[in-house]
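In structure tokens below, several structures.
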Structure P
Amino acid sequence: MRAALPLTKGERLLAASCSGREATGFVWLLATNHRLAAVAEDGQLGWVHPWLEVDSGVWGREASELTLTFVDRPRPLVFPMAQDAVFLQVVRERVQASVVSAQDLDLPGPGKARAALRQDLATGELIEQVVLGRGTRPSEQIDQAAADAFAQMREEAGLQPVRG
């Protein structure tokens, strides 16, 4: 499985865990210090995401499932698996390591959104993300609230403001 994910300079495999059931097939989840990847049992690389694209990873003890939410996918991915404390710890640590700062946006009405300043763990580059809650649509109000939040987060972190 390791051969399916060529590692970049400075990248190393931290943990791997098998997901799936015999009837539906298995997938290996590979966690490196820079990325999270899924590899099918035949060795084909399914997907790769840098940690800054992983919004959350939640372990469901009763269902024995890991639910991964990504900032660029509308629906989470669910992986049935035995509890793997090391893998789950690595997922938690890597997601947290990529978050420099985050702030819920104050929006009128029921919509929810969050602004996050995230770091690409491979390059050190800082990325501004706006994560919309379920059913929340992009709007000028969200754009303005996010711009204000990013300015505040950058100031609090001692970073230069972004010139636009």
Structure Q
Amino acid sequence: MPDPTSETDHLKGRGVAQHIRPLALVLFRRDDGAILVAPGFDPVKQQRFYRPLGGGIEFGESAEDAARREIHEELDAEIDGLKLRGTFENIFTYLGQQGHELIWLYEARFTDPAFYAQDVIIADESGAKFDVHWIQSDIFEKGKAPLYPDGLLALIQATASTDSAV
């Protein structure tokens, strides 16, 4: 069995410093109801979890620019239709330490439809490869796996009924 912490290497150092970390995350949906998420694992809690792709907003960078940059860096992908879906304050415990994030959550579409045909996509965070997965949102609705940040699932459910999926 592979080491479950290896799939979380791309998350190391995120959210455990004693400051508020601004993040831009991007939600992608397929027309079959799946959303694109990165897996994580907290060895202290022995908990696997998922969250959308994205990352830190750099000083002087807008959240929208950070969202585009992060997706380009992680997936070498271009996106369009970027739309702000909401903001979240995320206070959490990871690796036994408290973290605090302010999150701008966007929704977008890939310009290359090939991204929608793959169930697993290899991503890259500063040379560390990790898999991202298209997972049916009902997995999260049934409580089989946590989706972070808290409140994201409710937003997905609310916007699924008002928007057409990609």
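Where a number appears in this text, it was derived from the coordinates with a stated rule and is not lab data. None of these values were measured; they are calculated from a predicted model. Cβ atoms are built from the backbone, for glycine too; each structure is taken alone.
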Can you tell which of P, Q yields -0.35, -0.43, -0.52, -1.27 when log10 I(q)/I(0) by the Debye sum over Cα atoms at q = 0.09, 0.10, 0.11, 0.20 Å⁻¹ is derived from it?
-> P
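Where does the value 29 come from, among P, Q, when relative contact order in percent (Cα under 8 Å, 6 or more apart) is the thing being computed?
Q
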Which of P, Q yields 2.4 [distance in nm of label points 7 Å out along Cα→Cβ at positions 33 and 153, calculated] = P
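Matching task: 38, 27, 27 is the computed value of Cα extents along the principal axes in Å, for residues 65-136 alone. Pick the structure from P, Q.
Q
To which of P, Q does the computed value 0.7 (distance in nm of label points 7 Å out along Cα→Cβ at positions 113 and 145) belong?
P
If you work out distance in nm of label points 7 Å out along Cα→Cβ at positions 57 and 129 for P, Q, which one comes out largest?
Q
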